[in-house]
1. Say we calculate volume of the Cα convex hull per residue in Å³ for every structure; which of 1, 2 gives the highest result?
2. Given structures 1, 2, which gives the highest value for mean projected area of the Cα convex hull in nm², for residues 73-248 alone?
3. Which structure, out of 1, 2, was distance in nm of label points 7 Å out along Cα→Cβ at positions 129 and 209 derived from, given a value of 4.8?
4. A value of 3.3 was computed for distance in nm of label points 7 Å out along Cα→Cβ at positions 185 and 273; which of 1, 2 is the source structure?
5. Identify the structure, out of 1, 2, from whose coordinates relative contact order in percent (Cα under 8 Å, 6 or more apart) was calculated to give 16.
6. A value of -12500 was derived for helix-only ellipticity at 222 nm (-39500 (n - 2.57) for each DSSP H run of 4 or more, over all residues; to 500); which structure in 1, 2 was it taken from?
Structure 1
Amino acid sequence: MRKHLNDNEKIEFKYLLELVSSSVNGTAPPIPYEGIKWQSIKMLANYCSVESLVANAVLSLDKKYVSPEVYEKFKQNLSIEMLIDGNLSYETEKILKAFDENKIKNIPLKGYFMKKEYPRSDFRSVSDVDILFDRKQIDLVKKVFSELGYTFLNEDDNQYHFEKKPMMNIEMHATLVHENEESYPLLVNQLDRSTKRDGYSYSYEMSHEDFYIYMLVHNSNHFRIGGMGIRMVLDSYVFLKNHQSELDYDYLNVMLEKIGIAKYEKRVREIAFNWFAKPQAELKFDDIEEYILLSGTLGRVDVGTMINSHKTITENNKSKFSYLVSSIFPPKSEMQYKYPYVKKTPFLLPISWCHMWGKRLFVDRNINFKSGIKNRMSYTDEDVNLYKSLLDEMGFDGIGINNFGN
C-alpha cells in the first residue's frame, strides 16, 4: 500500500488544486511552477476526475506558458467533457419526464444536483446517475427503462442497475444506504420528507441539510472502504460556499453526531477550504491529506482489497491464500446479487463463476491477475495499522466496516 508522495508529486498536486480552485472560484489561473510538466498535470486531472476544471484553467493561461500542442490537448479534453455532460443531461431529463408521465415518485441524488452547484455543469463529472425511488414501483420502473432503450443489468439489496450504451449507467436506489448501516434509521423516508421540484410532477429534492448529510455519509463510506479523492473534498467546498449561510446548524450538528461523522465533517471542511478557498492552496501533506490525494476519484483498489482481505481473514480466522481462493470463487451470498438464478438454484453456483469470469475475461477485459494477487498478498501490518490510525483520526473507530480488525 503506497502511503506517501514524493517532493515532485507534492508540487504537482499543489498546482493541480490551484488550477481547480481557479475554475470553481472564477479567479485568474495560477502561473505554472518551475519544472511543471503538463503531461503529468493532465494525468493527475484524469486520475482525480477533474479534467474539465483543469482544462478550463489551463486554457485561460497566457499562451506563453502553454505550447500549442498542449493547448489543443486540453481544449479537446474540455470539448469531450462538455459533450458527455450535454448527453447525460439530455438522457437524464428524458428519464425524469418518463417518470412524471408514469407517476413514479423519485429523488435524483448526488451528482445530479452537485452539477447544478458548480459554475458550469461540465465542471462536475459523473460516472452514473443515481435516483431514489419506491421499490414497490420496480416493475413499472423496469418497463419505463425498457421503453427508453435501457437494459436491466442486475440488482443487489438496495439498488437496481440499468445501462444504455455507450455511456449511460443508472442506479435506482430503494434506500439511501444499506439497512445494516447505522445511519439507515436517520436517512429513511426521504421520499416522504422531500419537496416537489419546480417544473416536475413526481420528481422531488431533499432539504439542503439532508442533501449535505447524505453526501457526507456517502463520501465517508468511500473514505472507510478504499479512499475518497479530491473531487469529494471539492464537493464539500462548492456546496458550503453556496449554502453555508442558510443551513440549519442546530439540526445539522445533531444529525452529524448521531450518525457518527461530526469529526469527519469538520476535518473535511477544514481541508476543503484550505485547498480551494485561497489563491494558493495550503497543504499539510499529513497522512489524511496524502491518503486523499492518492485516492484518485472514488478510492484505491489496493486499499479496498486490503480492507476486505484483512477483515475476512480476521473474522473467519483464514489465511491470505484462502481469501485469494474465495475472491476467485466467491460464495453464494455474494454471487446471488449479480446472478439472481443462484439464489433460486444454489447448485448453479459453479455456472455463475464461469459466467462471471467469462464476462470479465472476454467482454469487460478488465482483469490484471498480477496486481490482483499482489493486492491480496503483499499488504503488511504497517499498512493495516496506518489505515486504522486514519479511521481513528476521523472519528470512525471502525464504524461502517464492522470494527475493522477488532
Structure 2
Amino acid sequence: MIIAELKNGIYRDNYSIDITFPVDEESMMEQLSGINISDSNIADCHVAKISGDIPALCVLENNCINVDEMNYLARRIDSFDYYELAKFQGAIAREGICTMKDLINLTFNLHNYTVVTDFLNLKNIGRNHYLDKNIGCPASEMERLDFETMGRNLLSSGDGKVTPYGVVFCNSLPMEEVYNGKMFPDYDYTSDYVLKLEMMRKGSQSTSPEKVWLYLPTSKACILKALLHLGADTYNDLTFQCVDSMSLSESFMDHLSLMDNIGEINELSKIIHELDPEEIKKLEAVIDYTQAKTTDEMIELAKNLDSFFFIEGISNVEQYGRHMIIESGHFEYDSELESYIDFEKYGQDRLKHEQGCFTSYGYICRTDSMEEVCELYEQQEENTQRMGGM
C-alpha cells in the first residue's frame, strides 16, 4: 500500500489530497478532480509526501509525477513477496533510482540484485544469489550445487552496499527496458477477468505498433484511458484481438474478436463475470444454437439462459435418450430392464418434438418445447397405467 499526498503541480496551493495506491480508475479520477486535475496521464501531480509500506519511494517527494505511472507501479509492487520488496527498495537505495520510468523498469529487473539481511545462513545467501542470476533452477541441479561456498564468495566480493533494506549486491546482468515511458507493458494485475484484449490503432505501418491491453469487464474510464494512450478518438479508430480468457473457450474468443464495439463486449463481459462455469458453458452452447451474431443478441441470451435446456457432452440421440431415462429423474428406472429399452428411438422421438440439436458443447433446446414434450410423455405414461389397470 502506497499513500501519496498530492497537489496540483501547476498551482501548488495549500489544498492537497491523499490517494492510496493501487486504486481503480474511476475513484482515481474522482479524487484528482478535487485538485483540478482531469488528465492522470500527464506529469502534473506534485508529490508532497509518500507514506505507507514502501518507504524507499520517498525519492518521489517534491517531484511532479504521472499518476497513471504511479498506479501501474503500485500494482506491480502489490504482487511482490518479502524478498522481492527488499530487492526493490534496496536497489533504489543502492542505485539512486528516482524517476517513475526507471522505477517501473526496476520491477521487471529485480533478478539483477541480491539482498542479504541474514548473514548467519551462508547456504541461504548462496541459494538466493544463484536463483537471482539464473531465474530458476531444476531441482536435480540444485542438489549438486555448493550454495554455502557461493554465499561466502558473495560476501567476500566487496561489492555489497549497505542500505536500510539490507546489503545489496548488483549481479551485473543486462537491464531490460520493458517500459519505454509511454506504453505500459502488459501486466495481469488481477486474475479475476473474463477477457483480455490486445488493442492497437488501425492502419499502423510499424513493425512493432503501440499496444494497450484491457482486462474485461472494466470501467468506462479505463476504456477511455486506453483510447487516450493510443491517440484514438473512437472505437472505430482501433483494432483489437481477444488474446486470453479465464473462462471462455478459444472458439468463443475468436468469435468475439470479429466484433467491432469494445463497449458492448465489455457489457457482455460484465454479465458473464456473474455466471458460474456451468452457466458459461451453457451460454456458449446457446449462442452456437441460436447462431447469435451481435453482442446485443448475446447479451439478451445471457440474461435469458433459463429459456434453454442444456446437457453438456451429449452428442447423439442414443446418449440423449439414455440420459433422459436414466439420469434426468423423469422416470423410475430399473437397470434390469436396460436391455429392453431402445434409448436411441426414445432420444430420436424427443429430438423430433423438442426441435433441439447437438452442438460441439452438447444437446440444447428451448425450455418451452422441453416442457411440452415432458407433459406429452407424462400423459402417455398415465394412459398406459390406466390401460394396464383395466
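Throughout, read-outs are computed from the coordinates displayed, never taken from laboratory work. Worth saying up front: this structure is predicted, and the values here are computed from it rather than measured. Cβ atoms are built from the backbone, for glycine too; each structure is taken alone.
1. That would be structure 2.
2. 2
3. This figure was derived from 2.
4. 1
5. 1
6. On the way: 1: -17500; 2: -12500.
Comparing all candidates, it corresponds to 2.
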